[in-house]
1. Quick check: 63, 44, 21 is what I get for Cα extents along the principal axes in Å, calculated from one of P, Q, R. Which structure matches?
2. To which of P, Q, R does the computed value 3.4 (distance in nm of label points 7 Å out along Cα→Cβ at positions 107 and 147) belong?
3. From which structure (P, Q, R) was helix-only ellipticity at 222 nm (-39500 (n - 2.57) for each DSSP H run of 4 or more, over all residues; to 500) calculated, if the value obtained is -500?
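Where a number appears in this text, it was derived from the coordinates with a stated rule and is not lab data. In this text the structure is predicted, and so the values were computed from the model without any measurement. Cβ atoms are built from the backbone, for glycine too; each structure is taken alone.
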Structure P
C-alpha cells in the first residue's frame, strides 16, 4: 500500500503542552526555545540518542534537528507512556494527537524526509522522495499487533510501526488540522484551550478511542 499524500501524520503530546504548540508552533529539540515548563513524555535516553543519529539524506544533520511525526496511531510509544514502561506513566486522556496533512509539509518551503522505522535505530533508512513512500511497510503502520510474537512473525514490527516523517527545525501551529482525544472530558478541555487562544483557524477536536488502548 502507498498512501495518498493527503493523509495525516501525527504527533502525540501531553495536554499541558497543547497551548504552547498551537500558539508558537512545533520545534525540533535542537531549535526549541528554552521552556523549563514543557513536559517530556518520551524516553530521555532515546531522545538523547537522536542527537547523534545522522539523517543520511541531509549530510551534517541529526534526527533532533527535525520535528518528528508518526504515520501510525496507537503506537508502541503510546503503550509505553500509558503503562509507564521506561517513561513516566500518563493517563490516556492526558495525551492528545496533533494531526497534520502530509501534503502541507511534504512540499516546497520545508526540508523534510521520512524513515522506514524508528529514526533512532541504526538500521533505519531515510528518504526524501515522495516515490519512496512505497518503501515504508504500511502493513506494520496499520497493524494493531506489534508484539514480538505477532501473527505475521515479523520480529521488526515495532521499529517499522514507528516510521517517522521529519520536518527540519519548525512546523507552524496553523498547520494543525485536527486534534484527536481519548474522551469527551478531554475534548471539553481541549476545546476550551483552543477557544481561549482565539486562533484564526478553526481546528476540529475529535474523540476517537481507536487511536488509544
Structure Q
C-alpha cells in the first residue's frame, strides 16, 4: 500500500502517524508517495512527486529530488543524493555519499557502493555490482563561456550503458557514450575508453586504459 503524507494530513493523523514513522527533522513533500514499512533516517529530504516502494530504507542525510522512483526493499545510504528523475530498482543499494545527477536508471538487485558518481543519461542493468569510487561521464565537451547556474552552452550528452550482471572493482571510470556488455568483469582502477563485449574480462594496462584479457 502506498501512503501519501498529504493524505495523512487530510485524515487528521499527521501529529501521531507521521511522527511515528518519520523523524521530525526530515522533510517529506506532501506529493510524495511512500510505501509500507519504509524507514527514513534523520535529516532526510524527499522532494515532490517521489515514489518509494515498500520496505525501502532511506538513511541519514540523504536527499531525494523530484520525480525519483525507489523500488521495493531498496536502500539509499547516508548522505547520498539522487537528483531528479532517477530510478533505483527493487532490492538495489545506492551507497554512502554516492551521487546520481538524475535522468538515469538503476536496475533490480544492483549495488552501487560508496562515493560513486553517476552522471545524467546513464543506464545500469540488473544484478550489477559497482565498487567504490566509480565515475560515469556523459559528454566529451567542456564548454567555454559561463558555467554554474547560467551556462552559455549545453553540451550534447552521450548515453552510458552498463548491462546486466556486470561486476566492477574500485575506481573504474568510463568515458562518455560507452557500453559495458552483460556479465563482464572490470578490474579495479581501469579506464573504459571503448565498448566492452559481453562476458569480457577487462584489466588496466600501464596507462590505466582497459584491455580485454579474457572472458568470464
Structure R
C-alpha cells in the first residue's frame, strides 16, 4: 500500500492505460513452430518466445489490476471517503464490498479493458490456429509428391515400412505446431467467466439499489 497524490494517480492511470493498449496491440500471446526446429516464424527459439508470452501476459494482468486499483481509489477520494468514514452504503460483489460509484466506474472503465484483453487473446489464438491448419493441410497434400520423388517417380516400389517411416519423418519435420505456454483456450474461458460473473452480479446489485434507495430532490412545479 502506497500513498500518492490524486494528480499523480490520474497521471498513472493514463500511462497505465497506454501501456495496456500497447501490449494488446503489439504483444505476442501465442505462436507456432514448424517441425522439430524449435524455431518460431519470427526466427526466435520456442524457449525465448514462450518466456516472452508469459511475460506479456503477466504484465497485462498486473497493469489491469493497477489500473482498476488507481481508478477506484480516485473514485473513493473524490467521494470524500477516508479510512475514518463510517456508515458507508456498500454492496458485496463477489468477495469484495464496493460503493455503487465504484461498481459503475469498474463497469465503465476497467471491464472494457479486460474485455479487450480477452478479445486479443481469442483473436491471436484463432489466427495462429488457422495458420497451423493451413500449413498442415499443405503438408498433407504434398505427401504424395514426396513419396513419389523418393520412389524415383514411381519407378521404384516402397515397402509399407518405408512409406510409414518416410511419412512419419516428413510430418515431424514439416508439420506446424502451436506454442501455447498459457494454454489459451482454458485461460480465455476462465477470464470470460470472471468477466461475465462480475458484469452480471454488478447489474443485479445496481438494479436492487436503484429499486430500493430513495433520494431527495427539489423540483420546480
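1. Working: P: 44, 39, 34; Q: 63, 44, 21; R: 100, 36, 32.
Of the options listed, only Q reproduces it.
2. Working: P: 4.3; Q: 3.4; R: 6.1.
This value belongs to structure Q.
3. Values: P: -5500; Q: -500; R: -23000.
Traced to structure Q.
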